[in-house]
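The next part holds the structures, each set out as structure tokens.
Read the figures in this text as sums done on the coordinates, not as results from a lab. On a predicted model such as this, the values are computed, not experimentally measured, just so you know. Cβ atoms are built from the backbone, for glycine too; each structure is taken alone.
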Structure 1
Amino acid sequence: MTKTAALVCIASLGLAGTAVAADLDKGKASYEVCAACHGPDGGGNKDLNAPLIAGMPAWYTERQLQNFKDGARGTDPKDIYGVQMRPMAMTLADADAIANVAAYIEAMEAPAVKATVEGDVEKGKTAYATCAACHGPDGSGMEALNSPPLAGQHDWYIARQLEAYKSGLRGTNPKDTFGMQMRPMSMMLADEQAIHDVAAYIATLD
């Protein structure tokens, strides 16, 4: 089995409620809209608050795109970047379209990112012990706990999302079940410096 075929099979297994395999060609076509912010290589863009998405597990990308479509994300007017993202998700007509682009994104090779957040790595390592319970000691994520991988993600995006959870921009919509589970974790970080510390530590994970 080729790598592409394997990825299509994996994506289809993760798609709840359907046995139809994802179509990478259709996903690639849909990704042209995503590329405007996330880049042709899926590497992200800090100015647009667009995270690295290349290589992101399809199950997580599907859920977030559906959250944007359902209004679980991107409806709070204070969430500037979320509000910008929601119309992009709305261009995906249905669950099949979401599965296709998610599978294409998962098949992309993630580019390396540079550390930009200044923080105390040792303090961040201590704080990350709580995160590791769901995201794994190596930051690779755990599908069973609906926790995405963190290692390899831009540290500025990690910091912004922790701040979003802490301020209530994320994790307060009752439709966002897993976001609501994440918010109390962010509240354990006392201040901006603590957030930067843990983001700086995550940046060291390979």
Structure 2
Amino acid sequence: MSKNPIIVFEGIEGSGKSYHIKKVSNFLKKKKRKFIQIREPGGSKNSERIRNLILNNKSTFNKNTDLLLYLSARSENVELIKKNIGKKIVLIDRFKDSTIAYQHYGMGINLKLIATLNNYLLKNINIDFTFLNIVNIKNMKNRLMKRKNLNRYDKFDNKFYSNVQKGFIKLQKKNSKKYMKIDSNLDIEYNEKIILDKIKSLI
């Protein structure tokens, strides 16, 4: 594995992934390691524009449009990622497994279609390691209630989030050597230490 790996943080809403990626970012800054941090949807300027469309509460896109918009945002990030592979650590807040978990396990879109489109876009971009943050629905809902602003993807029913999380866990079990499951129902500082210890070994 490269000492400048591609590291992804996955998980449903309220699972703590954005918190932990921020802590990892701060750690890398202190260590004076070169890295880039992007999020999906989002990252590049064009991807952020697409993000605003997808997550806007006034948007009423159907599930196929959502899929294509997410992949469009990813397409805009591909060159950014390629430019930094091997040169900088790449931190990504959600990536291709989110598309599978949300659009296939959550919304029922054909898995082969998603895989074909992902493979077409990413080609030789391979993820070195993934942190999967899991959370029970009660804690997820409590955390969402504390947010000042909720986007369109914060407002699905409990069954949807449950299906998405089960999808993530299936993906983790298929590729367990490159995944670490983080139980976000536990103490956040405890999890932070586990993640940072793993980051140290990865870089």
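For structures 1, 2, calculate distance in nm of label points 7 Å out along Cα→Cβ at positions 30 and 174 and state which one comes out highest. It would help to have the intermediate numbers written out before the result.
On the way: 1: 2.9; 2: 3.7.
If we compare distance in nm of label points 7 Å out along Cα→Cβ at positions 30 and 174 over 1, 2, the biggest value is for 2.
Comparing distance in nm of label points 7 Å out along Cα→Cβ at positions 78 and 158 across structures 1, 2, which is largest? Walk me through the numbers on the way to the answer.
Details: 1: 2.5; 2: 4.1.
Result for distance in nm of label points 7 Å out along Cα→Cβ at positions 78 and 158 over 1, 2: largest is 2.
For which of 1, 2 does FRET efficiency 1/(1 + (r/R0)^6) of positions 126 and 150 (r between Cβ atoms, R0 = 41 Å, to 0.05), calculated from the coordinates, equal 1.00? Mind dumping the intermediate values first?
On the way: 1: 1.00; 2: 0.75.
Among 1, 2, the structure yielding 1.00 for FRET efficiency 1/(1 + (r/R0)^6) of positions 126 and 150 (r between Cβ atoms, R0 = 41 Å, to 0.05) is 1.
Looking just at relative contact order in percent (Cα under 8 Å, 6 or more apart), which of the labels 1, 2 belongs to the structure with the highest value? Intermediate results must be reported in sequence, preceding the final value.
Numbers: 1: 22; 2: 34.
Comparing 1, 2 by relative contact order in percent (Cα under 8 Å, 6 or more apart), the maximum is at 2.
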